[in-house]
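Structures incoming, each one as structure tokens.
FYI, it's all coordinate maths here, none of it is from the lab. Bear in mind the structure is a predicted one, so any value in this text is a computation, not a measurement. Cβ atoms are built from the backbone, for glycine too; each structure is taken alone.
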Structure I
Amino acid sequence: MKNPELVIMAAGMGSRYGGLKQIDTVDDEGHIIIDFSIYDAIRAGFRDFTFIIKKEIEKEFREVIDAHLADKDINVKYVYQELYKLPEGYSVPEGRKKPWGTAHALLCCLGTVDAPFAVINADDYYGAHAFLKIYDFLKNTEDDGRYHYAMVGYRIKNTVTEKGTVSRGLCSYENGMLTEIVERTKIGIRPDGSIYYTEDGVDTELDPETLVSMNLWGFTPSYLLECRKRFPRVLDENLPKNPEKCEFFLPGVVSDLISEGLCDVRVLDNEDKWHGVTYKEDKAQVVEAFRQLKADGVYPGEF
């Protein structure tokens, strides 16, 4: 069985952030958020890393990343998520600039990633426990006529920002197995600490202990094949309705596979606090969080 790989989604342009947040520094030593995730991933056992980026950010992105990884004993690959990467017979709608979504990003790895893999966002901090849990799962799991996947779940109270709304996958589970995941794109927190999501102009309260996905998943290569198979169906259904903004979401593929009885998804509960820079205003809080993690001895000053 091949050693698990780590796939890092870094193709976003940071429209809400106002720049390439993937390479914005978060401490005095010049580290970026992904440096902490790679540090944790290497300690967990990962040695093969694939970055998903856009061609238009390649030069700027790689100047930073390649320098940060130069002294590490790891293997690094790049794949490119581009609008034109569509199934045969489909074309980019006029005026479309928005990427096709997280499942499309992973689909771009088909032919490059051929081992069990974990996937994360480049601009999210997940905590060391998360990488240990997902690596252990991938190292000891393989498909056997049924797909066996995993997701690291976070308490929603540990994943929201006071600076604006965020997108999260709300999870339902039973006996440690995911039963449903619903993507909510406008989750916020009020000054009194209550958490809610908005849909069609209506606010719905959320329990702070609700488990959510932060896009830390563990898959076998079968997931990439399923993305290729299902993408045309998603395009056929959504292009007529929303040609400029419809997306192919990673959790949507998982939900379909669960409902069709083709996979099970183990929920790996994690109490770590998420840190991320959805908005420019989040940065000060993230910088302070990493300063405290270093002060607590979780990370060395230089690594």
Structure II
Amino acid sequence: MNKLLLLYIIIILPNIGFALCIDYKTQINQAIQTKNFDQLKKLLPILKREGCADNYINSLQLKFAQIIAHTADNLIIAGKLEEARVLLQHSAIFSWETQVIRADIAAFEGSWQKAAQLYSQALDLINNPQATPQVPDTKTIQKVFHLASEAQILAGTLDDSEYSLEQQGVMRNNVRGYKPEKLLIPIQFEFNKSLLSDEGKKSAQQLVKYIQQYDFKKVTLIGHTDTKGGDIINDKISIQRALILKKYLKKSGISIPIIAIGQGKKNPLILDNVNRYTKIEIDALNRRVEVITE
């Protein structure tokens, strides 16, 4: 995330409910302003003993979590993953920022299923006004959504346990005003066959639930391939993948118009940070089916 998290460490605190807490206001604002993790860690238990208002303590804990996330982010950039992991344990609450950092650690370690779940949790926390009173800007939400989608592709499947009647994470069609233009669905096929694998069927079923939940008028499926091979064969493979998914959706009761398109290797996925992935992972990301709903 680099310096993205820094934008959300807010200096202004709500009014303190009790007079005794005012004595610490200068120290607290200074600690937040300088992102002094140790000073805030010392002040938090003191404020609780002084009987400060719960909403003030909760607000301060959220800012404490944001500072931890920012510090841990710098450690990750420096390659100090274990130090970042230990630091995150000091956070008393889960904020969207801390979950993004935990997801980043999992991604750096190649644990894509875990990373996908954590990025999705971050989206759920952003979408919750109580957990995230100040809405991140659209660009930030979009970036987290893209990271979650990319991790989901590399994980290879959508986890059934993650999505019940109410879609969550990357399966939301609106996150605090941000409406994704498309979904990236990890559709896996049997080796050298035009058949969905077991994991591919699980992902396709989650797409069925997603479409059924919202009042869409049309769905467009766009198949893609990696950059290996010639244009003719890749075009054939990509349209075949889109058509197989279309057939599955129709058999599962989706009655709205479904358009299947194949683009081969013409439009590789635009990545925010190509350096975070290996060549093998980039190829896997490009072997995708994009879902556009209207």
Structure III
Amino acid sequence: MKIVVSGGTGFIGRRLVERLIRDGHSVGVWSRRPGLEKRAGVASFYWDPLKEEPPSESVNGMDAILHLAGEPVNQRWDEEVKKRIRDSRVLGTRRLVDAIAGARHRPKILVSTSAIGYYGERGDEILTENSGPGKGFLADVCQEWEAEAMRAEALGLRVIRLRIGFVLGRDGGALGQMLPVFRAGLGGPLSSGKQWMPWIHVADVTGLFAFALESPVSAVWNAASPHPVTNRDFTRALAGAVHRPAVFPVPGFALKLMFGELGQHMLDSARVVPDGALKAGYNFAYPDIDEALASLVLPERASRRPAA
């Protein structure tokens, strides 16, 4: 297939482009800094989702579009940051679909990211793709974001939305920030640690994108492991993987002081399961937290499964 990827130079996007190349696809990427893309055989296009539609030549004639671009959520929020988080996703997706509408030869598939923030704070409730949305800023953004992506169905595209959980991978994402702390023996649960944490190995994120390209359906899938864990259990698993104690809990008030409004969302509990992806036939490479962490922390085990 001829595929173009937004956010293709980011933490997940780089690995996704590598997966697509291995699978034999012709790949292009959109970026606000296209000079970062130096991989042989990968076309590079400039696009700033906050300002404009992607260039028509980068859309016309493509078979599929994989849409990952968005302002990082993991930063201290103020009103300007929240506006960029929303606009990069909602207005960016709107501009992308508008560009598709104007293409002479439209793509057939749009796989668009969303996030488990869709569900908000839900305690111990088991959440599938059929569960309703939660409340709060992130839940509202996710609903608007998905609604813009779904406009592509009226244009004849097959649309799959991936609600992505906490992505674990080397040299980036949540794990990249936590590993130095845990290796120093300073890790610990967030507040009570009772909140559910829907995690996923980065190899399964790229796997779900690849699976979505071949799947015949339009759908929404939770991109999260079939076995969510509480934050306390995740802390124990990560401490065990690096052979260090984890006895320093982070109080909730400290998170709020450090991260503001985001600190509260970091304590949200979402017991998300990937019911849709499992029913569609996707087999998770890393369904178990201990094996997932071992594959990322212990290099000698990394070659046993898809690249992280």
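Below, the figures for the structure above:
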{"item": "Label whose coordinates, when distance in nm of label points 7 Å out along Cα→Cβ at positions 130 and 146 is calculated, return 2.7 (choices I, II, III)", "result": "I"}
{"item": "Structures I, II, III, by relative contact order in percent (Cα under 8 Å, 6 or more apart): label with the highest value", "result": "I"}
{"item": "Parent structure of the calculated result 23, 14, 12, given that semi-axes √(5λ) of the Cα gyration tensor in Å, for residues 122-169 alone is the read-out and I, II, III the choices", "result": "III"}
{"item": "Comparison of I, II, III - label where mean count of other Cβ atoms within 10 Å over residues 90-97 is highest", "result": "III"}
{"item": "helix-only ellipticity at 222 nm (-39500 (n - 2.57) for each DSSP H run of 4 or more, over all residues; to 500) derived as -11000 - corresponding label from I, II, III", "result": "III"}
{"item": "Winner on distance in nm of label points 7 Å out along Cα→Cβ at positions 58 and 202 once structures I, II, III are ranked, highest first", "result": "I"}
